Structure formats: C-alpha cells, structure tokens
Structure P
Amino acid sequence: MSQTTRRRPTNITLPDALLAEARALNINISQTCERALAAEVATARREAWLRDNRAAMDAWNERVETEGLPLAAYRRF
C-alpha cells in the first residue's frame, strides 16, 4: 500500500462500540480498513483465478496421472 497512491474519501458504517474501542486504542481506522480491504481483494482475486483456471489445472493433473511427469526420465531423485 503505497502512500503515493491517489486516495479517495469514502464513507463506511461501523458499529459504535467497535469504532469507540478502536479510537480508544489509537487504531488508525483508514489504514486498518485499507489493509483489510486489500487482503479481501487479494483473496477474491485468488479465488477467481482458481475458478477460472480449474479446468486447465484438472486437465494437467489428469495428464500427469496418466502419463507421468514430463522429463521424469531425466530426474536424478
């Protein structure tokens, strides 16, 4: 999360008690929300990539199961 990235103000809704406790603990709400949102975006991207590429991965795994690893004859272990 680069500090030079253009930022846009936004509104979020949080429970009163949680917001009060975070402020009492001097937690930076914006930074915390940004980190959590970045983690959630990364998870969603990973899940989308896995979903989009599932057929190719399954086909590759099936090929390895039936034909073995490519270049296996050259392995020394």
Structure Q
Amino acid sequence: MEDQLTRITINPEVCHGKPTIRGLRYPVEMVLDLLSAGMSTADILADYPDLEAADITAVLQYAAHLARVQRVEILPA
C-alpha cells in the first residue's frame, strides 16, 4: 500500500504554504472541514473532480498523524 502521506504537499508558493493535496489548491483543512460538516467522501469527490478517494484517505491519515501526542505534561495551577 502506498504511503498516503506522500499525497500531502507543502509548498510556500501554493495556498500560502498550507498543506495541500498533491500540490493542487485544495488545502487539507478544507477537506477536513467538509468531512466534519457531514459530507461523505462520495459527495466531496463529486464536488471536486480533481480529487481522488486516496486523497481523502491521505487527509485523514495526515490529521491522525498530527493528533498523535508524544507527551502530556501537567502544568501546576
């Protein structure tokens, strides 16, 4: 299986350096917003024909990667 994270690119010349899908002008955060608003993968792919199902999987894998916590430190109050 291809490492889906290779589909996520960061280029200072595209979308102000935000992570995008395959260098296209589709920021990862936009796709996450659509998914969290209840759109299905099929709906997103219908609305954005440049995207592929593997792109949606890559966005979710990227978000999961960012959400991993290495260490939690409790600060005194």
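Each reported figure results from applying straightforward, stated rules to the coordinates on display, with no laboratory input. Every value quoted in this text rests on a predicted model; they were computed, and no experiment measured them.
Just a few scattered comments:
- Origin of the derived value -12000 (helix-only ellipticity at 222 nm (-39500 (n - 2.57) for each DSSP H run of 4 or more, over all residues; to 500); candidates P, Q): Q
- Ranked by percent of Cα pairs over 16 Å apart, structures P, Q are led by P, which has the greatest value.
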